[in-house]
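Listed below are the structures to be examined.
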Structure I
Amino acid sequence: MLKKQFLDYLQKERNYSLLTIKSYAGDISDFEAFIKSIAVKNNFTNISTKEVRMWIAGLSDKSLSEKTINRKIAALKSFYKFLQKTDSLKINPLASISGMKIHRKISVPFSETEMQNLFDERLFSEDFEGARDRAIISVFYTTGIRRAELINLSPPGIDFHKKELKVLGKRNKERIIPLLENTIGFINKYLSYRNELEVIEDEDFLFLTKKGKKIYEKLVYRLINSYISRVSIKHKKSPHMLRHTFATHLLNNGADLNAIKELLGHTSLAATQVYTHSGIQELKNIYKKAHPRSRK
């Protein structure tokens, strides 16, 4: 009951995305299973900080990454703050719990050459799926949108006259992103195939499967991984890496960091800088080569 109330609160009052709510629900359920395994009579309101630390230690023993563990801790902290706010408990067992220190790894974006090779027409079949996949990859690379945002794009969200894309981001925040001519061309070619589908069940969504249904997360991940594997040997080949590449290439070519922040839909500049670390490194290299004092 308490969990359901919390999830309803996230959706109706905090406007969290369904993906985030699903993630929170899973983390809280996992914690509930853990405290029940310690003692059958345990519930959310009668556990102590000691049990929470035991749970974190168990997550660490499972070799989960610090980032994953911190996400679970954040979900639980949010849940227990809600319980305090609604007077469901007096003492918060997570009040003194801190997240784990993350040893940040620098993600290497795809090079401009790799991205150019990716759009070689020979990589894409001349059919519905080939046109769809090329349009999806082009939208990712030229707009920097998130996977969930792409999956939920709607045909009316594209303004072909203004060359703009309307995106519904986290917490239902809407933003407008410019569209390049070649991306518009790829979308139009895909739409010509889309219009020929015998059945379209999910008319409100732009990108569909051959059966006319809305595309899903695993499908998007698989197709990105498959195509990029043909042009890059980098370890990470995900939709998120295309977002990272988008931001880095803009920065490398002189775009303002605040402009990139708006395009990505970030609320803080600090979040944008995470994506552009490698871009900043590239600027440092250019600076060292270009500044007269660096040659002495």
Structure II
Amino acid sequence: MIAVDLGSNTIRCIEYDGVYWGKSFEKIVRTAEALQKSNQISDQALRRIIDAIHEAKVHIDFSHQSVVAYTTAAMRLASNSQDIIDTIKTETGIVFKIITSEKEAELTLGAVRYRLNQLALEPASFLLADIGGGSTELIQHTNDSYHSISLNIGIVTLSESVFSESQLKEKIQIFKAKIRESLHLSKPVQLVLTAGTPTTMAAYLNGMDYESYDPKKINGYVLSLSDCYRVYDALLGMDETTRARYVGVGRENLIIAGILMVTAIYEVLHTEEAIIIDDGLREGIALEYYKVH
């Protein structure tokens, strides 16, 4: 089968047969671009999504395979999401389903637990943070139970809502306050991070750029708060062309807000380290498919 995750910034596809992971594909499509202003998915974003799906079909054989395609925060928020989904279906044959933030958290947690287990790393309790383009999912996991919170702030929506460094810092303080209000942590907890910003930082620290990215070297990597600050300073000092080499075209400016959001989580939790996991919703969709079928 092929699992497809259309997020607020990136579309990700992967093959899975219940045992082995096959080919994968990822492309920045900026689904949530201008969503803050218009409350709609733009025609430009729609075209990028459709073009990316056609590109994915060159890399992965979609014929004669079941396809499960889910989409998240941007489509949940947009007033024209059904029209967008209908157009994508007409032009590509892929039928997307909008899932709730609760379902998104459940599937992402399933993928992260799977990978932690594969790495023999799974702690009894941890906080999983998934910073997406349009929302941030915080999932408190203890033994076999979990509690998820969805905050309507992501790297795309945050970046597009600020016009100065002082505004960005103000928004980060609001983000930190929302995390404190949402979490009820009586003792220190292991932090686990997934999604593009933390994996990009880990890749940079491992000498990789966007084209040479290797998830096998990222899964289980321990990212310190001091390293986050170091990557922030390094990327901030680059021109946009150089920065794009490391973070991907379309993420040049988003990554700065993303790193500030990541460091905010460390600071609220008073933690110095986090485990980085590449697996996310895409893998969660695939794993659930074989539990059901």
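So the values come out like this:
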item	result
When relative contact order in percent (Cα under 8 Å, 6 or more apart) is computed for each of I, II, the largest belongs to	II
Among I, II, which structure scores highest (criterion: distance in nm of label points 7 Å out along Cα→Cβ at positions 88 and 208)	I
Mean count of other Cβ atoms within 10 Å over residues 48-55 - highest-scoring structure of I, II	II
Among I, II, which structure scores highest (criterion: distance in nm of label points 7 Å out along Cα→Cβ at positions 24 and 216)	I
Structure responsible for 30, 25, 17, with Cα extents along the principal axes in Å, for residues 192-247 alone calculated and labels I, II on offer	II
Structure from which -14500 was derived, helix-only ellipticity at 222 nm (-39500 (n - 2.57) for each DSSP H run of 4 or more, over all residues; to 500), options I, II	II
Entry that produces 1, 5, 9, 12, 14, 14, 12, 11, 9, 7, 4, 2, 1, 0, 0 once P(r) over Cα pairs in 5 Å bins from 0, in percent is calculated, selected from I, II	I
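We did not get these values from a lab; they are worked out from the coordinates using the rules stated. Worth saying up front: this structure is predicted, and the values here are computed from it rather than measured. Cβ atoms are built from the backbone, for glycine too; each structure is taken alone.
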